[in-house]
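Student: Each in structure tokens, the structures are laid out below.
Since every read-out is calculated from the coordinates, none of them should be taken as a lab result. Just so we're clear, the structure is a prediction, and the values are computed from it rather than from any experiment. Cβ atoms are built from the backbone, for glycine too; each structure is taken alone.
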Structure I
Amino acid sequence: MDSTKKLTFYKYQGTGNDFVLVDNRTKVFPKENTKLVNSLCDRRFGIGADGLILLEDDDQSDFKMVYYNADGNQSTMCGNGGRCIVAFAKKLGIITERTTFTAIDGLHHASVKDAKVTLGMIDVDQIRHTDKFHFLNTGSPHHVQIVEDIENLDVDKQGAKIRYGMYGEEGSNINFVHKLDKSTFKVRTYERGVEGETLSCGTGVTAVAVAMHNAKLTNGDSIVIITDGGELTVSFQYVEGKYSNIQLSGPATFVFKGELAW
């Protein structure tokens, strides 16, 4: 008797931040199997991705997002992953153009038109400033640091040094930023859980936009962020020290569908 288990998966990417997505409304995925998640995300022995996302039923919203880092562990909010799961939900016919879904940091509102997904992020009212960096939480913790020669920066080396040296085992995502003009910034991000540089990070670019505005390095309320994986836009409202109605917008693209046996 054939005891092989089969799993249908979908691959999506948002500005180069790529994910394995699984429709888990029938609870087919072994959620506690961290080794399986890690192996699926492995770029040499698995499908290859920065993370894995499960779409599940939810009583309070259209669906629930369960996010795993590439290391196999469940993690905090992923902005590009959130945009990708919205595109996935539309492909499955769960939603049309607008949705509300539940993630680890609460309810999120989003809209999708063609390949562009706009995702509402959590409010931000606490930002730590020093002479060298800014620190804030946009659903995940983020260290934001200005650098001059961003193109030649060794992000893996410098990111790991700060991630472990300053933030310990729990860590933080590390964003290196260079200002291009009054409302445009180039960003490269070292992501914890991936333990290396990714082509883009949604909560990271959101953190950069908010931090740069709060540090008065831009006066705009719609900031363009250039990553190695593409362009994202972050808009917000700022009133009395609080950033609200934060919107992360950019492409979220279906790559391929496959079936895995194990």
Structure II
Amino acid sequence: MNTVFSKDCLAGGTYLVTGASSGIGQGTAKLIAQCGGRVIISGRNEARLNETFSSLEGTGHFISAVDLVDADQTADWIKNVITEHGMLSGVFHSAGMELIRPIRMTKQAQLNDVFGSSLFAAFGIARAASQKNTIVDGGSLVFMSSVAGSTGQQGMTAYSAAKAGIDALVRSLACEMASRKIRVNSIVAGAVKTAMHDRLFNGSSDSAIEEYEKSHLLGFGEIDDVSNAALFLLSSTSRWVTGTSLVIDGGYVVKK
């Protein structure tokens, strides 16, 4: 992973990363380990989690495979993680599911999937973090969001609503956690070249993909672009940043 951060900037800390079996979650887990942090990685696919685990630098890392579905389950899971591994210095919540479907075809089960893994799980993380002996004072919570939460696009109603909810959650949660100097922020990402990105464009014409890339002034992003932003927000470098939705989108929103 390419980074300007020092090899020991997260040394001594324990960090939980959801959605670490692929994409941005996987990239961020690797970067945390590269910078001296101890990482607890989670995701639905245990085989891919094992691949992530084997690529982590350093020692003391752990796997906690889980399919996040709602706030209660997530809060209970984190409580168990803390019991087993001790207090966390930070959480990077990258888990989520994509959905492109017209609203007329969107069913409750699909809403449960999209909201459960992203927004409802975020509420569970927030609830757990609000309890003592979960997150160290001065720690950091970072949630993955998307430009879809603030821009309109056909077929994206469920996904957009879930990500808009993440950004709203961050603003109020930052107020609740401030007394313990725990920072709460989100990353509002544009199109990043990941497996999810490939699935979203499966079947699209080359011209359509090219046109969408042009809507990003700097083109599509790389995983490192987001992972480095996550590391900044997890590290003490961001000690005066909270309640913020940091836009990392290659200029998509301003072009939009």
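Student: Among the shown structures I, II, from which was the value 1.00 of FRET efficiency 1/(1 + (r/R0)^6) of positions 152 and 176 (r between Cβ atoms, R0 = 30 Å, to 0.05) calculated? List each step's numbers first, then the result.
Tutor: Working: I: 1.00; II: 0.50.
Attributed to the structure labelled I.
Student: Assuming -5000 is helix-only ellipticity at 222 nm (-39500 (n - 2.57) for each DSSP H run of 4 or more, over all residues; to 500) as calculated from a single structure, say which of I, II it is. Mind showing how you got there, number by number?
Tutor: On the way: I: -5000; II: -12000.
Answer by label: I.
Student: I, II: which one has distance in nm of label points 7 Å out along Cα→Cβ at positions 72 and 104, as calculated, at 1.7? All intermediate terms of the calculation are to be shown ahead of the outcome.
Tutor: On the way: I: 1.7; II: 3.6.
The value was obtained from structure I.
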